[in-house]
Every structure is written in C-alpha cells, then in structure tokens.
1. Comparing 1, 2, where is distance in nm of label points 7 Å out along Cα→Cβ at positions 86 and 126 highest?
2. Have a look at 1, 2 and say which one yields -28500 for helix-only ellipticity at 222 nm (-39500 (n - 2.57) for each DSSP H run of 4 or more, over all residues; to 500), as calculated.
3. Comparing FRET efficiency 1/(1 + (r/R0)^6) of positions 6 and 54 (r between Cβ atoms, R0 = 25 Å, to 0.05) across structures 1, 2, which is largest?
4. Using distance in nm of label points 7 Å out along Cα→Cβ at positions 38 and 70 as the calculated read-out, with 5.0 as its value, let me know the right label among 1, 2.
5. Here log10 I(q)/I(0) by the Debye sum over Cα atoms at q = 0.12, 0.13, 0.17 Å⁻¹ has been calculated and equals -1.00, -1.06, -1.24, so which of 1, 2 was it run on?
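Each value in this text was obtained by applying a stated rule to the coordinates, not by laboratory testing. If you're wondering where the values come from, they're calculated on a predicted model, not measured in any experiment. Cβ atoms are built from the backbone, for glycine too; each structure is taken alone.
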Structure 1
Amino acid sequence: MSNPVNLVVGAAARVGGAAGRVLGFGRDVARRIPGVETVLADFGQRGAETLGAVDDLAEQVLRVVILRVVRTALDAVDLTAIVVENVDLDAVAERIDVDKIIGRVDLIVLADTVIEGVDLPRIIRESTDSMSAEAVLGIRSQGMHADDAVAGFVGRLIRRSPPESGTK
C-alpha cells in the first residue's frame, strides 16, 4: 500500500492536470463571448494575488521549518569538534585586530575591577601601617639619640662628669 501523502499528491496532480486542460479549452471558448474577457482578467488578477499570498505564507512556513531543521542538526552534531577539525584557527587568529579590540575596552572599568579583585585598599593600609611603624621606630631612635646628645651637651655645659660605660 502506498504512503497516504503520495496518494493525495498524486490524485491532486491528476485532477489538476485534467482541470487545466478543461479550463484551457473552456477559456478559449469563453473568450469568444462578449464581456467575458473582463471577467477572465479579474480572475487572472485575483489568481496572481492569491499565488503571491500563498508564496508569502509558504516562505514563512519554510523559515520555521528550516529553523527547526537547523536546530535539530546542531543538537545532533558537535559543532566545536567540526570547527577544530576543519578550520585553521591560527589563520583566523592572524586576522584578529587586537588593537581594535583593546580600543573597545573601558580601561577605567577594567582597572576598577582589578582593584576590587585584589583588595588594593587593604594592601595600601597594610603597607602604610608597616611603613608608619618603621617611621615611628626611626623617629623614636633618633629622639633617643638626640636626648643623649642634649644630655651630654648639657652635662659638659654644667661640667657634670660623664657616666661610666654600661650605666646611665
């Protein structure tokens, strides 16, 4: 038994062919009748408009069908593997304008993102704290040396005897 779709299409083709022959003969006969030419022209115009609408509809349906076929095909294949096997990626990379890409980068946003990622304020705080601690120790040490120098100067000034080694 044949496929039902094939049966319907075959029957429609047979009927359409017969109808075309009958209409062709009938049209030739009808053209001899006065006023029929205007009616036939109207039918021709309506037929052209209808075929245009059918063509638009067929195009819309075809787009939907093609999208489904493509999606199904893409689901069935590993597109990445196909590209890796068939495309010279080095040749593609050579054509990339890196300067143009860098020109599109918002450097301020990038810098802010990097700073947020590395917690720059914490790093600055810690390094400032250690620098401050070192500076305070240095100042204290210098202050102690200055105190000793002033004490020695004042001691000499008032003729105090210098302290013995090891005692203060």
Structure 2
Amino acid sequence: MQEFVAHNSRWRLAAIFLIAAGFVALGIWFVGGFGEAPSSTRRPTTYGIAIGWLCIFFFGLCALAIAKKFFDDRPQLQIGPSGIQWCPWSDDIIPWSEISDVTSWSYNGQNTIVLHLNEPTCFPGRGLAAKLRGASRMLTGGDIAISLTGTDRGYDEAMAAIASYRSPKT
C-alpha cells in the first residue's frame, strides 16, 4: 500500500471560511454595524451586542486560521510504514512502536482519529493543538486527536491506512 497523505482541500477550506465569515457578518449586524442593532423585548440590547462582539472575535479568529491554512501546501497527515505525522501537531513522525492504541471519537457525524501514546511527553505538540491538549484528552480519552476536516482525504481512508501499516497487538 502507498503512503496515505492528506493535503488541505482549498474548496473545503473556502466553504468553512465562508461559514465563519457569515457568523462575523451576523456579529456585525448584532452590534449595529448595518444600521440599528436588532432588539428583543425578552433581553436587553446589551445582551445582543455582547453576543455580536463574541461572534466577531471568535469567528474572525477562525477565519484567519482558515485563511492561513489555505496557503499551506504541506501534507497535513501522513501515514506510512514508519508511523504517523500530523502537521498541526508536530513535524516529527510518531513511530508505530510508540502508539499503544488507535481509537476513534465521533460527534455529530464528524469522526476523529485518536492516538494513545506510550509516552505522550516524548511527542510535544505545538500551537493551538498543544494548548488544547488537556481538553482534547478529556473529550476523546486519548493523547492526540486527528481531524481530517478541511483536507482532501477522508476518515475511512485514514483508518484503512492505519490498519494496513500498524502491526497487530500482541
């Protein structure tokens, strides 16, 4: 079997970017950027304005992160005979001998590959993925959660590659 390689999918990233931009526009509407801010008799106007600013801030940051990925041509996930490399986590390959288990976690139909490592401290992450490591561990029960959202390959293909390269448990 050839190595499994997943790159960013520009059209998928563009679709996700448009969703984030839509929420930013919604936030701008809530703060009154397109005229009078929407009001409700059930909640004070400041509530809507606060929600609007949260939308602008959070989804604006998401849009920036997506835009950055749009121009990243590096392989995002590689699965081969030597192990797994997930670019958002690290440039290092995690050898099969250091992976104690591979499980999956699913939420709302979105599947995630979860790696359980023998020594997680030997493979420190970087960026946002590393900062959210504790939350990810609580949610998925594993050390590294790999999502293929925004890439040109799918979960089933990746799991098939893992099954073909990973030696059976003894």
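1. Details: 1: 5.3; 2: 1.6.
If we compare distance in nm of label points 7 Å out along Cα→Cβ at positions 86 and 126 over 1, 2, the biggest value is for 1.
2. That value comes from structure 1.
3. Top value of FRET efficiency 1/(1 + (r/R0)^6) of positions 6 and 54 (r between Cβ atoms, R0 = 25 Å, to 0.05), among 1, 2, belongs to structure 1.
4. On the way: 1: 5.0; 2: 2.6.
It was calculated from structure 1.
5. 1
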